[in-house]
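Student: For reference, the structures are reproduced in the following blocks.
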Structure 1
Amino acid sequence: MSKTEDIRWVAQVTLLGEKSAFDKLTRKYQSSIRRFFLNLTMGDGPLSDDLAQETFIKAYLNLSSFRGVAGFSTWLYRIAYNVYYDSARVRKYYADIDETVINSKHVTQNNFSAERTDIYKAIGTLRKEEQMAVLLFYMEDKTHVEISKIMNCPLGTVKTYILKGKEKLANYLIKDGYER
């Protein structure tokens, strides 16, 4: 499916009111958006589903603002980025108990492998911007330019986030007993 097809589906929804065209967009991108959130939330499936649903609702409600300057995927990830940060701000506001206890219980309750748990812990040590850039680059195969548009920051900053994030991940995992 091409970017041209995405634009055609957007036009069908916005100009002709064909809601089924948005269903096609949703089916095309729902797995990658959910995976993106699963990685950001360290495997919290229900939260990832909620964030993905909120992303698609916001995308549908704001579809007329899509101009086609960037690809639909980039535009959708920008919405997902904002949804995640809005959610993180709200969760931080209400986090009045020891978050590390919750996170460790959450990871063990999900029966993740030891390696996956270690990777989530390592990702958790990164600054939020580094997490976002690293996950978009390595897990979602976004280019530096796309990430720059999604995160609304300069290209050089994105490259720095990825480089520093990668270095921090490597150092954390080496200290945890993994080899380079």
Structure 2
Amino acid sequence: MNRVLFEKKLNNRLIRIVHGDITLEEVDAIVNPANKYLSHGGGVAGAIVRRGGQIIQEESSKLAPVEVGNAVITTGGKLPAKYVIHTVGPIWGEGNEEEKLRSAVRSAILLADKKELKSLSIPAISTGIFGYPKREGTWVILDEAIKTLQDCRHVEEVRLCNIDQETCNLFLEHIKTFKWSS
């Protein structure tokens, strides 16, 4: 069972920190931290296909490749979420990682908004096997999610969801010290 650890309302928008399994999130879309080939073999991507079904991989294969910082959408298969937004974050060491990570987060949220979705759940993109340092990565993801959410017409809720307690703790630390503009 996923557990909300923190929530903050921001101009009729909601941002939540959630500890749990993103494949169980009951939102309009979950975000898959994908590789550019949309080959969902391991990590979060593998878990999404295992729970949601092979249809997610089949639909993804038709959309690949996807450049770093961009996002595409497929159905959610058997997941509670209706859709999966696949965004490609940077691999640590490839250069310009912060802007690429910001672009991946922004692309995912804006794609959800374009599709008129109201809620989505995002994991700590690039902080797993892509090697982005967790402390810095979670800050960038939170900061960009809050900034982008303010520009949305349809998205009302962004959940930052992780099964890893350390990552959740970092999101909590950042959100509690975030300088809110409103």
Structure 3
Amino acid sequence: MPRIEIPLNKAKIILLITGSFLFVFLGIYLTFIFDGEHSRLHPVVIKFVGLICILFFGAVGIYGIVKLWDHKLGLILDESGITDHTNATSIGFIPWEDILDIQKGQIASTKYLMVFIKNPETYLKKAHGIKRRLMQSSMNVYGTPLSLTSNTLKTNFPKMEKMVMEYFAKYRTT
């Protein structure tokens, strides 16, 4: 099978940045401007929601800006493995011999492929800081620190899933 290279989709990334900064501005409004006088919610709850918006969507926006200037390919599939740069917890190259299984998952409207590997600790050790904590959280909840998403790629999820699963079926070693 020929090598497949899927680039990052800069238009999707710009939409991600725009949406996240709209939520940051909403968070700023809720935290610092909105008085909550005519709201059914307690002002502390409103300020807490605003703060969460600022922190979470601020981080998403910063990630988007970094990805916008990233010149790496988003996803590469070849006979040796998967090279993943699709999301904030991407670790790079994953050889087929490390992959035990790939399963589809979904949180809200976001679909992803969970990549189950032989030695998760090896991959966790490659990450540092927030990335490592996110990967560890994924490991605790889903049983693997690795996932693939099409959200930043120049393809849609069904096409990405089909390609990944075809390559996995052909090159898996377990």
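Student: For the read-out helix-only ellipticity at 222 nm (-39500 (n - 2.57) for each DSSP H run of 4 or more, over all residues; to 500), a value of -11500 was computed from one structure; give its label from 1, 2, 3.
Tutor: Derived from the structure labelled 2.
Student: Here is a follow-up. 1, 2, 3: which one has Cα extents along the principal axes in Å, as calculated, at 62, 33, 26?
Tutor: Details: 1: 56, 34, 29; 2: 43, 34, 29; 3: 62, 33, 26.
Checking each candidate, the match is 3.
Student: Ok, one more. Of the structures labelled 1, 2, 3, one was used to calculate distance in nm of label points 7 Å out along Cα→Cβ at positions 15 and 135, giving 3.6. Name it. List each step's numbers first, then the result.
Tutor: Values: 1: 3.6; 2: 2.0; 3: 2.9.
Answer by label: 1.
Throughout, read-outs are computed from the coordinates displayed, never taken from laboratory work. The shown structure was predicted, so the numbers you read here are calculated from the model rather than taken from an experiment. Cβ atoms are built from the backbone, for glycine too; each structure is taken alone.
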